[in-house]
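Read the figures in this text as sums done on the coordinates, not as results from a lab. Just so it is clear, the model here is predicted, and its values are computed rather than measured. Cβ atoms are built from the backbone, for glycine too; each structure is taken alone.
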Structure I
Amino acid sequence: MAVRVQLIDDALADLAKLAESGRLKAFLKKLIEIEKKGSQADVALGKGLTGWRKLTVGDRDHRIVFRVNPDETVATICVIGDREDEACYVEAQKRAEDIENADAVSLAEAMMEVHGSRKERKAATKRRAAEARNN
């Protein structure tokens with residue numbers, strides 16, 4: 001069952017950093033895999049990230065940490081990062097604690113922002129924050 005993929009702002013920033021490294025295509029393929037497979041994509045996490053899943057990217061040195069809602073309609077990406085020293089999982093735990101208050105964008109909007117300039121990404125982030133305050 002296909003799901004809608006959304007990235008919290010911090011995950012969008014993670015993706016933008018990776019885009020600058022020239023490895024964006026590998027990460028996009030995995031995000032599309034999440035879109036197609038939902039909670040069937042890769043492995044469930046435990047400990048402080050119960051209910052979250054991880055998907056490995058490329059040479060297995062990078063992870064995408066995400067959660068699919070109970071209705072299997074939306075996958076929320078929390079972290080896209082380097083697995084080094086389990087840092088992505090520590091960061092995922094921090095972000096997961098405040099996930100309900102985090103702003104998120106669709107995968108399509110994320111791609112538009114990643115392909116824009118840094119200035120455009122910063123302006124879009126400020127715009128979303130202002131919209132959230134007004135709602």
Structure II
Amino acid sequence: MESFARILIVADVRETVDNLRDFFESNGYEAEVALNNKVASTILEERKMDLAIVGFKVQDISGIDILKSLRTIDPRIPIVLIHGGNSKYTKALVKKAGAQGYVPNPIEGNSLLNTVKKVLTAHSRKAGRLRLPLR
């Protein structure tokens with residue numbers, strides 16, 4: 001039985017996490033959603049996730065702080081941050097924080113999917129354990 005990537009989506013807008021979950025599931029991924037850092041941490045403690053997508057600010061906590069929090073639970077989880085800006089400064093900040101990917105908001109589905117595939121492919125080469133959907 002093949003196992004496909006499991007994605008943790010962390011954002012504080014219910015419609016956003018639901019839409020992203022539906023989008024990834026329709027593209028062959030498994031997805032879990034969290035509306036805050038505490039729920040995201042609990043999910044990551046209880047389940048192995050292959051990637052996290054984190055809003056740049058979730059209930060007054062920066063996405064970078066959430067990244068750091070998730071990394072205390074799973075130091076190797078690749079993280080993609082979503083941010084409203086698309087400046088060189090924002091990209092440098094995200095890279096410095098240790099995120100493996102960045103997607104500007106508003107989110108464009110194909111761009112997000114390509115970023116996720118790229119990050120998961122790079123990560124799976126190191127781990128040698130992940131299979132991506134054939135889409």
Ranked by relative contact order in percent (Cα under 8 Å, 6 or more apart), which of I, II sits at the highest value?
I
Hey, mean count of other Cβ atoms within 10 Å over residues 10-17 derived from one of I, II reads 21.2; which structure?
I
If you work out distance in nm of label points 7 Å out along Cα→Cβ at positions 18 and 58 for I, II, which one comes out largest?
II
